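Given below, in the form of structure tokens, are the structures.
Only the coordinates and a few stated rules stand behind these numbers; no lab work does. Since this is a predicted model, take the numbers as computed values, not measurements. Cβ atoms are built from the backbone, for glycine too; each structure is taken alone.
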Structure 1
Amino acid sequence: MTQDEIVALTKRHTIFEWSVQSKMDPIPVARSKGVYFYSPDGKRYLDFNSQLMCVNIGHGDERVVKAISDHVAQLSFANPFMATEARARLGAKLAEITPGDIDTFFFTNGGAEANENAIKIARHFTGRHKLLARYRSYHGGTAGAITLTGDPRRWFAEPGFSGVVHVLDPYHGIQRGWDDAQAALQNLEEVIQLEGPGTIAAFFLESVTGTNGILVPPDGYMQGVRALCDKYGILMVADEVMAGFGRTGKWFAIDHWDVVPDLIVMAKGLTSAYVPLGAVGMRHHIAEFFRDRVFPGGLTYNSHPLGCAAALATIAVYEDDHLIERAATMGEVMRGMMQALGDRHPSVGATRNIGLFGIVELIRNRATREPMAPFNGTSPEMQQVSAFFREHGLYTMVRWNAFYTNPPLTITEGELREGFDIIDKALEIADRAVV
């Protein structure tokens, strides 16, 4: 098919997520390799967002492709009441790399389902109903996960299910800025007290917030959350769907603060998105709770052998190619490039990154720090920046007043420079709007 035929037929018979369908202009994709993907007519795009912050090991790694091919030829499926070698080995491997005494895992199809099952585990284990989550968060599009979600994607699903209470983040947007850890923790404890500590099962939080701003918590915040959860018997649930598997320069973002959550949710980088797989991991005493009790969840594709085989091969690539360490090193290189953008362009209001997890926020007024687009909105300038990226072969997410810098962990300094050269030129458009 021609790329026009692909786009036309896709738009005619399928739905694009979180989008006005009549305004969709999707990029047609035919193949991918390394940090690039290609349209059917051969146009090359530098994947500066790892698709949806998930293709961490880059596209088309032959080791993972072979593992998938070999396994599907040997065993394409076994139902979740059976035991397979891939499932056994993956559980043991994850127990090695996850924090603390997290040693047992329930496998799902992706991150949203992992959060759904974390909700069930937390409520069943604690006997409590309420769940805390932050406003600047995204936990998935399914019923429970979207109710946990704090950002505007939640609005379409409201009222959602009962028992979810949202709390403010340490970050309040480009104009107001950050609370320190102490103030943020005082606000959190006040909500806990007002809601009734004995009614709250868990606090769900992204260890580093993803699509709501690459928000790296202030020093002491995560340790303080852990202490408050311990104080009130609340489970701490670290959502690592986007930040996990090397993205921040550690196996999991929570490792930066030496904090062990009670539950950890993962997906995306678990298989580098070569095939779907998610998981919720739990500390040993929580897993022991279900030794003599029914586990309250089930999925046809739980522990799918193909997904488990892909995850094992992907984790081996992280280890063999030292991609976790590489993300930390290249993250420092990227930080320098981002800071240089801020020095050159008056439209750059803030840059943030931890490892290869980054964002650039744009403003239109240096004095008031008015964002280049409003919360949950866009602007002609942001649309023009996005169009410039696409025209010049840079793919990344542009949302509200920001764009993201989340390339595969395999990216070289030269490829990183290639992306930032395009960004540098695109920001001339935004600079013209600054007053």
Structure 2
Amino acid sequence: MKREDVETALNEISDAHIQEAITPKKTRKRTWISIVAAAMAFVLVFGLFSRPMAIRAHAISVAEYPEYKWLYRDNVREEAKDLSDFFEKSIGTILTGAAEENQTYSPINLYMALAIVAEMASGASQEQILSLLNVDNIETLRTQTNEIWNACYRDNNSKTVLANSVWLDEDLSYNQALMDTLAGNYYTSVYQAELADERTAKDICAWLNKNTGGLLESEVQKAASGFDEYTLFAIYSTVFYQAKWVLGAEFDASKNTKDLFHAPGGDIRCTFMNRNRLQTEYYWAEDCSAVALRLRDNSSMWFILPDEGCSVDDILTSGNYMDLILGNYDGDTSGSKYMMVNLSIPKFDVRWSSDLKKDLMSLGVTDVFDWAEADFSGAIDADTYLTSVNQATRVCIDEEGVTAASYIEIPGATSPAPPEEMIDFVVDRPFIFVITNYYDLPLFAGVVNHPQ
């Protein structure tokens, strides 16, 4: 019996008999039969779906995740500085112009996806991506990507789980050595199947949901939906993040307040989380100020508030906030000070989906999107180009901590120093957030115009 037939039968049993079991019946026998049937259905369904979903596609090369063990990596901070230009440019380009909507995306997710594209590309197509990532050659990129992946990877009480996969159409000839390189250096599993088949789309969606913790389920439903006979391959990259605030920095829900947030379209009332007399670093630059809340995995969530008279776009354009994140203070117009901070930030759950193709083209990556110029000859035996770079991201914060997820689908066809020792930091107008890990690598970034 096929898996899908079993699933259909189980669904029919659960729909019919669970309803019957919870509805009062005249006879005890009939009720008992219904309860037993419902219980059996539940056990079977739980047994099937509590296990990872088996992928029906042919596995060409499967990535093996290392056993999690946190190790300090000496050179990752320097690599983060090498990539700071890419992070600053991509955040500014992608998030500028949010107008009245919320926008969020994962810089590290885009980096991983572009690294895979670069490995599969050749010639000028590859060189444009290497230039954007500030890497001299593909060998350096392999080493850097592997180091950054391991520097981000955390799978214990807190999670930062990165996953990548490439899906090739069933009739496509490919370079096996390169596919093995993707698995070994980029932790990317490679599969082959009929991409236009509905079953393949279900496998891709199941893979995405599993690796984003189900946080983007509604967005994932659109994945692989536009694949047809012209689709030769698809690249997927995901990030799932979950961590609690450090002990002593949590928020007490009983101290939440309903206050005004000055949104672009007018004031709105939303829930603010409040923490008085929090001992932490207060940061300032020429056009903004910031507070970074620590999380138990040694990550930080930065709340970057534009100065009065400055907009979110002004901050993104100047890039001064990136100097704060990287600790590049000049001592005059930017710096930090350990202070008591009365903190008030809105709870939020923001999500955003977009095609990043135009943004990447404006950053100099053009050839891969041009059918006549794209070069993937080193990876597959076919003329192809990238049609889009679809991303979806969601970031949620509450009293306990942060949960966030992102996936990317790439189909182939200051203000002056504070005057007092205590300051009120009230985030009641549009702001920027950035979540960085221990090595200052930006995992997520976003603009919040409407917290709720």
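Of note:
- Read-out semi-axes √(5λ) of the Cα gyration tensor in Å, for residues 102-197 alone, computed value 22, 19, 14, structure in 1, 2: 2
- Rg and Dmax of the Cα atoms in Å from the coordinates reads 21.5, 66; which among 1, 2: 1
- Structures 1, 2 were shown, and helix-only ellipticity at 222 nm (-39500 (n - 2.57) for each DSSP H run of 4 or more, over all residues; to 500) at -12000 was computed from 1.
- When distance in nm of label points 7 Å out along Cα→Cβ at positions 126 and 422 is computed across structures 1, 2, the figure 4.4 traces back to 1.
- Winner on FRET efficiency 1/(1 + (r/R0)^6) of positions 78 and 182 (r between Cβ atoms, R0 = 41 Å, to 0.05) once structures 1, 2 are ranked, highest first: 2
- The greatest value of FRET efficiency 1/(1 + (r/R0)^6) of positions 342 and 382 (r between Cβ atoms, R0 = 41 Å, to 0.05) among structures 1, 2 is that of 1.
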